[in-house]
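Just so it is clear, none of the values below were taken in a lab; they were calculated from the coordinates. Being a predicted model, the structure only gives us computed values, none of them experimental.
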Structure I
């Protein structure tokens, strides 16, 4: 499927099992897979503890609940897009926010 010139693009969502955040992590995973199905080579869910909810792209933390709160899907999609497909439009999600 790949021609060997593109590096693998991996996303990992680490979530707290004690907090029962699996449904939230799975929903976010579905959103990312739907948006980046052609760009991602892997998306994994990693069980954790202690209130963790971290999104990583190729081992780089792009969202940490402890620092940024729970992510809106659009914010995570933009962070992932900036690393795996910088030129990709996110469609209606790209509309500037009213500020």
Structure II
């Protein structure tokens, strides 16, 4: 499969889980330490780490290390990419359709 599709799929994978949507909701109010995200979402450290890796790999969330803790924030460039990707994939082409030789 085309690697461009694989990269694009990371955005949608990041958005298709209720826990990850809840994490994004938490991050809307600003940067949060992993320890702050963990408890209200009912996640273990390893569970949060799993979800944060998917969100960061998608580009929607950015992270920074401070001592032993990781701090997460929404990425405006990742958001812009996700919005444009969704628009691109759901906007019909203006080019005429190629008819199927079997359908006539």
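Among candidates I, II, the computation of helix-only ellipticity at 222 nm (-39500 (n - 2.57) for each DSSP H run of 4 or more, over all residues; to 500) that gave -17000 used structure II. When percent of Cα pairs over 16 Å apart, for residues 22-61 alone is computed for each of I, II, the one that comes out at 36 is I.
With Rg/Rh (Cα atoms, Kirkwood Rh) computed over the structures I, II, the top value is the one for II, the highest of the group.
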